[in-house]
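Participant: The data blocks that follow each hold one structure.
Values quoted throughout were computed directly from the atomic coordinates according to the rules given, and no laboratory measurement underlies them. Note that the structure is a prediction, hence the values are computed from the model and not measured. Cβ atoms are built from the backbone, for glycine too; each structure is taken alone.
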Structure 1
Amino acid sequence: MLQRYFIRPATIDRIRDCWIGDAIGRYIAWLAEQDYAPRNVFFRVPVLVRFGEFARASGASNWNELPTYVEPFVHDWLRKHAAADRSESELRVSARAVRNPIRQLLQLIIAGYQNNGRSHNLSDPFAASASRFFDFLRRDRGLREATIVQYQHHLRRLEDYLCQSGIRSLPDLSPAVVTAFITETGKSLDKGSVQSRCSILKVFLRYLHQTGILTRDLSQQVESPCRSTPFDFLGGNAADAQDGRPAQLRG
């Protein structure tokens with residue numbers, strides 16, 4: 001089926017090598033059954049491959065986890081590909097063009113998945129230990145839901161990292177722990193995503209200090225990668241920074 005639409009062996013190999021390659025193959029077959037024009041395949045398949053790579057780099061380990069990464073991926077895609085002067089309505093159209101094929105794919109491979117963009121009712125990260133943080137973002141800072149999704153995505157990675165590291169309490173956070181989180185998780189992200197992660201982390205850490213959960217304001221010590229060590233990306237993988245750290249803590 002892939003050879004029906006793609007000629008270059010390297011393109012076919014990349015699709016097959018993608019960890020959701022089998023799912024993409026099923027989706028292509030479904031598109032053919034629904035009489036979609038080839039131009040739809042030419043646009044949608046690269047989007048799905050990049051979505052799979054994004055989800056894997058962000059921590060996904062099985063297909064059932066993929067819905068969590070739909071909105072973060074759409075946000076990341078628009079940040080990279082949408083022109084800066086596009087209107088809100090134009091951005092919504094572009095977002096739908098990226099989001100819809102992903103949702104269709106998930107309907108094919110995940111039993112019970114509803115094509116409504118919801119992330120399987122996942123709770124907010126740190127819901128027990130910083131229960132009012134997302135209310136603070138909505139009410140005090142007036143952030144839109146698209147931005148809230150980004151906070152949920154990056155802070156869920158922090159929550160997973162702390163759990164894997166055996167750190168069960170936010171007051172146990174230290175400069176060394178935050179440095180390790182940014183360094184280790186940043187290796188699989190591009191520079192813009194690391195910058196977003198650092199910015200969100202600064203807001204979260206400042207909130208923890210202001211509400212007394214942390215006795216020390218660690219947000220003042222988080223550096224964005226654009227102010228620490230610059231690094232480039234080749235072939236979709238992060239090259240090593242000069243000092244091995246895409247972002248760091250001062251002091």
Structure 2
Amino acid sequence: MRKPDARGAHPLSSSKMDSTLRPERLAEGVYLVPLQASNVYVWESDGLLSMVDTGVPGSADAILAAVDALGRTPEALTEILLTHFHRDHTGSAAELARRTGARVVAHPADAAIVEGRERPPGPRLTDLERPLAELLLGDVANLPGPQPEAVRIGRLVEDGELTAGGGQIVAIPGHTRGSIAVLLPERGVLFTGDSIASTDSAPILGPFNLDTADAVAAVRKQAQLDFEIACVGHGRPIVGSASRKVLAMIRSS
């Protein structure tokens with residue numbers, strides 16, 4: 001299995017946002033909002049929008065500008081799915097929830113952290129990951145660092161449940177205890193959170209995991225699904241035969 005290196009597209013340190021950012025169409029009704037620190041995704045179902053992750057704090061203006069570019073109002077956003085508690089994915093959840101009225105959705109195992117009721121555990125860095133973490137984050141002694149504004153979770157979801165927009169929840173503990181992926185079976189799209197990243201258009205194991213063995217098992221679980229596009233948290237989405245590419249990565253490890 002390919003491991004991340006210093007080119008592994010995990011730029012957590014930047015928080016400057018481009019308020020003119022335009023969404024990129026990946027599949028029918030599925031769009032990428034490529035923020036500098038992480039990826040945000042939006043899909044449309046029955047005239048309403050669902051969002052996967054929210055970037056670092058201060059991303060709301062850029063995200064809502066992307067929604068506007070789709071010809072939709074903020075009120076069209078009905079649910080915000082958080083793949084895990086890390087600040088580069090939950091950072092703008094509270095502001096977006098206030099400005100849109102959308103319900104925030106997360107797994108119970110990460111909910112207390114997102115709501116500010118529990119102190120988050122840091123990742124267990126491998127020897128290969130430590131130099132990358134130091135390059136991107138500087139001091140790694142106190143990871144995961146300061147948490148963003150807490151936000152109330154409006155819905156807790158478990159493995160196999162469906163979201164309001166028709167996404168199927170896939171529980172994938174490993175990166176964090178409450179990490180989830182979201183599958184859109186009819187569109188062949190899987191939102192992987194940070195369980196999978198990409199570099200050079202190829203999938204790699206996402207870095208900075210709470211439990212590396214569980215993180216590998218999470219990738220194996222996703223490799224058994226059928227999807228053409230993997231919408232990863234960091235790096236370019238993997239477009240075309242994505243599940244086969246993830247399976248090949250597993251088999252080559």
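Participant: Computing helix-only ellipticity at 222 nm (-39500 (n - 2.57) for each DSSP H run of 4 or more, over all residues; to 500) gives -6500 for which of 1, 2?
Facilitator: Working through the options, I get structure 2.
Participant: Match the computed value 5.1 of distance in nm of label points 7 Å out along Cα→Cβ at positions 32 and 208 to one of the structures 1, 2, and report its label.
Facilitator: Checking each candidate, the match is 1.
Participant: Turning to a different aspect of this structure: Work out the source of 19 here, i.e. which of 1, 2 gives that when relative contact order in percent (Cα under 8 Å, 6 or more apart) is computed.
Facilitator: It was calculated from structure 2.
Participant: 1, 2: which one has Rg and Dmax of the Cα atoms in Å, as calculated, at 16.4, 47?
Facilitator: 2
Participant: Right, another one. Assign the value 20.5, calculated as mean count of other Cβ atoms within 10 Å over residues 64-71, to the correct structure from 1, 2.
Facilitator: This value belongs to structure 1.
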